[in-house]
Structure P
Amino acid sequence: MEMAARLIIKGAIAGNAENQYRMGDKYFYGIGCDTDIKVAESWYCLAAKRGHATSAYMYGYILLTGMGGKVNVKRGTRFVKKSAYLGNKNAILLLARNYFYGYGVKKNDKKAFSLWAKGAKLGCAEAEYYLGLCYDKGIYVRRNVLKSKKHLMAALERGFEPAGQAVRDLGFVA
């Protein structure tokens, strides 16, 4: 085993959240080993409890999807909320979708919209896309074609391809 890998393992065992996150990724993605979601879940959980934003998202995601063997919506939502609060873009998007559809939380368009706005401010193209759709459909906000176009074009400029279809469908480009 190379020296860097030994140092990561040693740090993870000693309680370093970043190293625990890296161990979670190692087993989640099968980096240098077989994929083992249960082992990944346990490393992500340790790091999440220490305030590691990405680990909190990954742990919550595993719990929400049941990838580790059992779905736990309540606990999964709690960790995704923690990650979103810490500014993780993936967690913000997942939580916004969950509020929009009422998965694990009470359906709440206002919270979904505010999370998409937060994600857009962080530079998330997908959040811009959903804001554009909210403005186009009048979801939580008054319908506003100019704001819809602004957000959809921003999403497209940031490389979010589904925004291109929305822009064409709404007739924003010839």
Structure Q
Amino acid sequence: MLSKIKKYIFKKKISERKQTTEKAIKALERATSVGLVCEITDEDSYKAIFKIFSGLQQSGKNVHLIGYIDEKFVPFYCLQQLSADYFCKKQLNWYGEPNMVQVQDFINEKFDILLDFNYRYHIPVDFILSTSAAKFIIGSCKEYTDVYDLMLQTESGNYSQFVSSVNIYTKKLSGNE
């Protein structure tokens, strides 16, 4: 019974906070602002995501990363930075909404492209994706198909393959190829 109440309130909060944004397809190489949403499961996943994050920054893009850790505490290797924030179960309210100013800032940012690196469903990630002001949301998790503007099927956990696919398809969709 309690889970049904939580789900109802969660859906109601999403519908209240859902932002209407004008959708725009832009090639990844031409995007100026990119948001990354991911789940950090271990140090290897952190390193893989951080490599992509750093690569996008070095190419001159304004990149912001928000990482969810499905544990009670954020691990020591997840280093908070000016544009990279991490949150855990302890920072969620009782129905799953993140209680951090950084998450709200991320949601309100009008990214050219928002990349979701999650391969499994998490309520806080659903909240972020559903209420984001991003112009174009791309991901590969089947549970978020109603939120994505473009869904790509890639091998689970292969982040570089996902970014490569994003680069190829955004070029084709924007007419830059």
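Before moving on, here are some points about what is shown:
- helix-only ellipticity at 222 nm (-39500 (n - 2.57) for each DSSP H run of 4 or more, over all residues; to 500) derived as -11500 - corresponding label from P, Q: Q
- If distance in nm of label points 7 Å out along Cα→Cβ at positions 79 and 127 is computed and equals 2.2, the structure in P, Q: P
- Entry that produces 2.6 once distance in nm of label points 7 Å out along Cα→Cβ at positions 7 and 23 is calculated, selected from P, Q: Q
- Which of P, Q yields 10 [relative contact order in percent (Cα under 8 Å, 6 or more apart), calculated]: P
- A value of 52, 36, 29 for Cα extents along the principal axes in Å, calculated from one of P, Q, originates in structure Q.
- The greatest value of distance in nm of label points 7 Å out along Cα→Cβ at positions 103 and 119 among structures P, Q is that of Q.
We did not get these values from a lab; they are worked out from the coordinates using the rules stated. Everything numeric here is computed off the predicted structure, so don't read it as measured data. Cβ atoms are built from the backbone, for glycine too; each structure is taken alone.
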